[in-house]
Structure P
Amino acid sequence: MKVTKLLHTRMRVNDLERTVKFYQEALGLEASRRFISPRGAQLVFLRTPGSNEEIEICQMPAGAEPVVVQPDLVHLAFEVDDLEAFAAALQKKGFPLSDGPTKTGSGTVLAFIDAPEGYEVELIQHPK
């Protein structure tokens, strides 16, 4: 027996709207649904156009422990066609790269941007 597919990954945040705005403006993700859970958490599900996997952004109700993201604990990785052009567009929007671009031995190019709450986003351009 095995699972059939990845559905979503949850990321807990302190400021739901700031985080959702970042992923929409910087990466072009789309909010597929939004609701309040039975425990009172605010949830927004985001996905890349044409993808079924989602990122669940969660803000717990008032009084919950604040989120403190440890450096290098977790990051999301997204594929881009042209990292140089993508990075230039990010810079114009006010989202500079925090690391890279770096070309690997296989020809893949990697770069990172900082998301709200201390999460990192990796951008990957595979060789053509």
Structure Q
Amino acid sequence: MITKIPASHIRIKRAYDPPSHVDGARVLIDRLWPRGIKKESLAVDQWAKELAPSTKLRQWFGHDAARWQEFHQRYAAELRPHAESVNTLRALARKGTVTLVYAAHDETHNNAVALREFLLAPEVISASP
């Protein structure tokens, strides 16, 4: 049986906002390091590049809200082959708070929002044999 992750356990936060004691485990989920931020300032516990959208998908999306639904679907398809990393992140979120750190300006249409929804979904993914 898989334990559901409480929605309150997965937070999202811009890389340019200061870290907080309520962030729990901070995981950077962008493929590129945020511009102008030093490692110490970002204070991430993990950099999960493999869970970031591919460069091709990121460039296609271009943070165009009109492409949000399609981006969401394509991103989910990119995440499925990374079952081990996704399941590790889900296990971490079951234990406590995880903050997904991202650099995009748009706080509504970005990979952190889509990844949070993917992690909270009841869908179970397994690694390929």
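No value in this document is a laboratory result; all are computed from the given coordinates. Computed from a predicted model, the values in this text were never measured in an experiment. Cβ atoms are built from the backbone, for glycine too; each structure is taken alone.
Here are a few things to note about the model shown:
- Which entry (P, Q) yields the derived value 16.1 for mean count of other Cβ atoms within 10 Å over residues 70-77: Q
- Looking at distance in nm of label points 7 Å out along Cα→Cβ at positions 54 and 78 for structures P, Q, the greatest value goes to P.
- Label whose coordinates, when relative contact order in percent (Cα under 8 Å, 6 or more apart) is calculated, return 41 (choices P, Q): Q
- Which of P, Q yields 3.9 [distance in nm of label points 7 Å out along Cα→Cβ at positions 62 and 86, calculated]: P
- For helix-only ellipticity at 222 nm (-39500 (n - 2.57) for each DSSP H run of 4 or more, over all residues; to 500) computed as -10000, the structure of P, Q it came from: Q
- Calculating mean count of other Cβ atoms within 10 Å over residues 46-53 for structures P, Q picks out Q as the one with the greatest value.
- Label whose coordinates, when semi-axes √(5λ) of the Cα gyration tensor in Å is calculated, return 27, 18, 14 (choices P, Q): P
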